[in-house]
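What follows are several structures.
FYI, it's all coordinate maths here, none of it is from the lab. Bear in mind the structure is a predicted one, so any value in this text is a computation, not a measurement. Cβ atoms are built from the backbone, for glycine too; each structure is taken alone.
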Structure I
Amino acid sequence: MSILTMRQVDFVVEEKPIINGINLQVNSGDYLTISGPSGGGKSTLLKLIATLLTPTSGEILFNNQAQASYPTTDYRKEVSYCFQQPTLFGETVQDNLAFPFLVRGKAFEQAKVDHLLDLVDLPESYLTKKITELSGGERQRVALIRNLIFLPKVLLLDEVTVGLDSASKAIVKKLIQRVHADGVTILLVTHESDILAQAQQVIWIKEGKIVDESAISQ
């Protein structure tokens, strides 16, 4: 069953096409890896799906309903985007992990948060840790579990393992695999060869278009 559909989607900036006539269907439960040359439109594609950008033309559907028909806050609860450079706010880890409860009007669930911290090898004591004291790998792990306190239907991951040490990368990859096993649809942008080697379904984007793999090396 299709969960995301893009129909002839264009995104143009100052008359320059960044995304050019993209047609894409993503089925519920897919794990789709997106790759291609730098500047080819990979991150822009995710941001269009995430509603961080608006298509110049064409249509994006979520659950067979026009993306534009959803209230933005409701849509982003179901289609969650994780940045390449993790964006944390407030002063502490708890400020970030309390936010998903706050926007839903729900009480903070300590047990759920402790479980997620454990999944990414961070102790409960990190809740009071200042975000300025976190390493890059720790920041990415906190940002990722913030997106997963309430599981979205679709998780958009934009180069989330770039620059991480091997231990943090392994932890993040394991968490993504676990979330996918729980039924979350994954769209992962990467250029890292080890991730591509393990990918089951890959699409390649070059000059804003979906192309076959052979076109990447040309």
Structure II
Amino acid sequence: MKKRLGCLHAHYSNIEYIENALSSFDIEILHFVDPALIYRVTSDHNFLASDAQNKVIEQIEWIAQSKVDAILITCTNYIAFLEECRLSLSIPIIKIDEPFFHDICNIQQPQTILFTNPATVEGTLNRLHLFADTFKKSLDLEVIVIENTFDLIMNGQRETYNQEVTNFLKQMLKDEKKVISVAQLSMVNAAGKVEDETSRTIINPLNSLVLSIVNQLELKMNVQS
């Protein structure tokens, strides 16, 4: 029986990346998109962290009612607000950043992680350092935000956005010997283009995510059978 994956996104642009990454697998994907939560968190001072936590729980429970075999969360801020102890679900919840963190934590040399969206930096880094502490890993990490780029993709200017990220990555590879990673799905296409042109590896959130999704879904099906 075809496996069903429910995906929670903060922006519609993430749908394409997940669809492309899983296109060769027999998986039905249901997408749920809500950009309003992140907007409220970043712009509404009356919207409390507890409000965000309640909303994420509500969204996850709603998706679970669609009879999915697993749920993937593609937004780090959603993940940061998720209190799994409040859930009583029997399906796995896959967090897009955990396979990415695993890759980063296995690197022992200096590395740079790039963002375009400043609003995701704090939540991502908090979770990354917690992940590293849990597995007793040390990080030599520099964090850079590519300024004035994220609004481009939010306004539908994807090509311009990709070009800005591409240019920045090429400059980084020219001037730096550090390992470089991009922290957001929206940066994956630019990273792939630069990899093809320079033969340098750039770590991105999709590198290990596909294997994690497939493994989780197969585990779920094996338990059911």
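Summary table below
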item: Structure responsible for 49, 38, 35, with Cα extents along the principal axes in Å calculated and labels I, II on offer; result: I
item: Relative contact order in percent (Cα under 8 Å, 6 or more apart) - highest-scoring structure of I, II; result: I
item: Top of I, II by mean count of other Cβ atoms within 10 Å over residues 37-44, largest first; result: I
item: At a computed -9500 (helix-only ellipticity at 222 nm (-39500 (n - 2.57) for each DSSP H run of 4 or more, over all residues; to 500)), which of I, II; result: I
item: Highest-scoring label, criterion being distance in nm of label points 7 Å out along Cα→Cβ at positions 69 and 117, among I, II; result: I
item: Structure (I, II) behind the derived value 2.4 of distance in nm of label points 7 Å out along Cα→Cβ at positions 157 and 173; result: II
